[in-house]
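What follows are several structures.
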Structure 1
Amino acid sequence: MLKTHWTRWFSEIGVEDVPVVGGKNASLGEMTRELSSLGISVPEGYAVTADAYRYFLEANELEAAIRAAMAGLDKDDVEDLRRRSRLIQNSVIGAIFLEDLETEILRSYRELCSR
């Protein structure tokens, strides 16, 4: 199995990894680890880590833009929230996807397909 930095296989993660891969991915890992041994088929997969996300944000200098877009948010103003969300979404969509991050995610995807 390929060693990676920004992706983790479901079979390697569990509920204790919520800070690393998020709650949904940790739950998928927990199901993979706990149910497979009982003969219950759980599709294989991998998670992209929170570190990968932070790396992407930092490399594109998006953290300050996101903080600025959220400054002064009125939680009761849904239209304002939509406008701010679109600003953030457009910033993320317009960002550069880093070659090393892309390479690792695609490598994990190819390994998943070969399984």
Structure 2
Amino acid sequence: MLRLRRRAEFDRVYNSGERHSSANMTVIFLAATSGPRVGFTAGKALGGAVVRNRIRRRLREAVRRHLRELKTPAEIVFHPRRSALRADFSQLEAEVTRAFTTISKKLSR
């Protein structure tokens, strides 16, 4: 999985991208020339470092399992909500799949 790593890459997606919201996360995405490239954020409002890392790990695994379903090149940032920690993993996977479907539809126009 190709990752967004630099602050400038995240800022570009946040400032120019479109948003898709669900119960446990907000997904910000932007069309790209190659990819998909994925980044994960978790602000301090979610909790301490252990909690934030756990949320990111769960999201990263859900994305890894379903990344093949995304057919269009895009830069994507996943920003979880606190409820993502308590959500069932299958629910997170379903939300990631729905987000990828939405991204493919919007970027293929």
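Coordinate-derived values only; no laboratory data. Every value quoted in this text rests on a predicted model; they were computed, and no experiment measured them. Cβ atoms are built from the backbone, for glycine too; each structure is taken alone.
Taking relative contact order in percent (Cα under 8 Å, 6 or more apart) as the criterion, which structure among 1, 2 has the greatest value? Please list the in-between numbers first.
Numbers: 1: 27; 2: 34.
For this comparison of relative contact order in percent (Cα under 8 Å, 6 or more apart), the top structure is 2.
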| request: Taking -18000 as the value of helix-only ellipticity at 222 nm (-39500 (n - 2.57) for each DSSP H run of 4 or more, over all residues; to 500) derived from one of the structures shown (1, 2), identify that structure. | output: 1
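Taking log10 I(q)/I(0) by the Debye sum over Cα atoms at q = 0.14 Å⁻¹, for residues 17-80 alone from the coordinates of each of 1, 2, which one would give -0.65?
On the way: 1: -0.65; 2: -0.41.
The read-out was computed on structure 1.
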| note | Working back from 6.3 (mean projected area of the Cα convex hull in nm², computed), options 1, 2, answer is structure 2
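Given that FRET efficiency 1/(1 + (r/R0)^6) of positions 49 and 65 (r between Cβ atoms, R0 = 25 Å, to 0.05), derived from a single structure, equals 0.70, which label among 1, 2 identifies that structure? Let's see the in-between values first.
Details: 1: 0.70; 2: 0.50.
Answer for the origin of the read-out: 1.
For the read-out distance in nm of label points 7 Å out along Cα→Cβ at positions 25 and 89, a value of 1.4 was computed from one structure; give its label from 1, 2.
Values: 1: 2.2; 2: 1.4.
Answer by label: 2.
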| request: Output the label of whichever structure in 1, 2 has the greatest value of distance in nm of label points 7 Å out along Cα→Cβ at positions 41 and 57. | output: 1
